[in-house]
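What follows is calculated from the coordinates using simple rules that are stated; it is not laboratory data. Everything quoted here is computed from the prediction, not taken from an experiment. Cβ atoms are built from the backbone, for glycine too; each structure is taken alone.
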Structure 1
Amino acid sequence: MGTIAELLQQTTHRPWELPTTGWSYYQEWNNALFFHWEVPLELLQSLVPSNLEVDLYEGKAYISLVPFTMQKIRPKYLPSLAFVSDFHEINLRTYVTYEGKPGVFFISIEAEKSLSAFLSRMLSGLPYKKSTMVRTPKGYTSQNKLQDFRFSAEYEIQEVIVVKTGLDRFLTERYSLYLERNGKLYRYQIHHKEWELRNVRMDKFDSKYIINALNLEGKVPDLMHYSEGVQVIAWDREVLS
């Protein structure tokens, strides 16, 4: 792991310059799995705020389920506390743009710990919910009985992807996230090094996410990635509209 000062110097991979204001939060997104599906654009219309445009790759819309382990999340001038700063997380996201800046929009976010979910929801405004999660070196399971969501996977991590495709980059290299809350649209800008991606062999996979017209139950991902993780810094949210 490098220092934050070193991280701030590594910007050539970014699609736009870093914000000029000081950063506000540090976190690590570790041991990340990425499961991607191509979906009909019309399925996303009811899930994405009307003032965001769904970002397409070669005319196709995608969603991704991203299980990972959050670690060391903290405000800039405070230490991390493992009992609240470290937890497993799963987000279900799609890809959007606003005024030329591509980013992600979270359809669902789940956290392993009740306190972490509560504080993350209160501080960020993102729709965190608590789910029961268990992780092993080659497995990950999650269940949310209230939402009727479930996920389980057994996998084998494979070789580094040396030459990424355009789609690989489209689905992983995102430096902003969008949030709609109380009728207002916000953007969080983030920064990290480019993801080092690996192929992953899936030995067992099951998921159930049914949200409006979107239904992932029993559907095998079209594309999968794994990464050991990235250090992340984030800025305070901006009001867009």
Structure 2
Amino acid sequence: MTIPYRPVALAYRVVAVALIATGVVRLLDLFTPDPSWYKLLYFTGLSNVLALAWMTAVLVATVVDLVRRGPRGVSNPSPEFHGAVLMAVTVTMLVYTIVLVPTLADGGGYVPYTFTDTLVHVAMPLLVVLDWLLFTPKGRMMWRDPLLWALIPLGYLAFAFTFGALGGEFGSGARYPYPFMNLDTLGFGGVAVWILALTIALETVGFVIVAVDRALGRIAQGDDDRGADAAPDGTAEPDVRVPA
């Protein structure tokens, strides 16, 4: 269900941007004498910066549309690209909750779900997902989109492996950013299995997102058609399109 009321969307997006920005500031230790810039080498840091940039763009679009077009309606520069951001932040949340927390907690020295970790791994993805569910027009996505969205996390994998192979370090001397990418301990086969499993899980989530988008788009299309039939002048126009 999309809420076609820009003041409500604006209020939500202001809060979302503030929370995501807080997570980025805390993750990178920006208000300290020695910021942790190296954390931008991790997918968590990059996906949070991407989410912050995108939600800021959506916030600005909402303000502009509110001034130019009034309070009624929805505002999003690109619902299709919102799907790509959804895919990236879903990777962040799934890898953290399903892979990293169980793996790192076994070592005994890691405390999961701290305030900062919760902000950047859980709250940020949920904020982006809720924005899509509540304030983004539906019916714009196509079945091929999840394959394109996956280029962001797959591109990161290519970067991380190349960076490590060239002598780059993640954090305190580590050649790999995440345990499931560690070729030294898991071997090529073990890493390949992990990446394949995560890719399948991610693409499944992506196709579910497209299915929900198209279903909600058809519902909205039907509501608009009924509204057009009931309108005296027949000028009502649907705000969605569902690709074939």
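Quick check: 15.3 is what I get for mean projected area of the Cα convex hull in nm², calculated from one of 1, 2. Which structure matches? Of the structures listed, the value fits 2. Taking mean count of other Cβ atoms within 10 Å over residues 12-19 as the measure, the highest value among 1, 2 is held by 2. Between structures 1, 2, the calculation of distance in nm of label points 7 Å out along Cα→Cβ at positions 4 and 172 yields its largest number for 2. Suppose you compute FRET efficiency 1/(1 + (r/R0)^6) of positions 124 and 204 (r between Cβ atoms, R0 = 35 Å, to 0.05) for every structure in 1, 2: which one lands on 0.60? Computing FRET efficiency 1/(1 + (r/R0)^6) of positions 124 and 204 (r between Cβ atoms, R0 = 35 Å, to 0.05) on every structure in 1, 2 gives 0.60 only for 1. The greatest value of distance in nm of label points 7 Å out along Cα→Cβ at positions 44 and 140 among structures 1, 2 is that of 2.
Can you tell which of 1, 2 yields -21500 when helix-only ellipticity at 222 nm (-39500 (n - 2.57) for each DSSP H run of 4 or more, over all residues; to 500) is derived from it? Source structure for this number: 2. Work out the source of 2, 9, 16, 18, 21, 20, 11, 4, 1 here, i.e. which of 1, 2 gives that when P(r) over Cα pairs in 5 Å bins from 0, in percent, for residues 84-211 alone is computed. Only one of 1, 2 returns 2, 9, 16, 18, 21, 20, 11, 4, 1 for P(r) over Cα pairs in 5 Å bins from 0, in percent, for residues 84-211 alone, namely 1.
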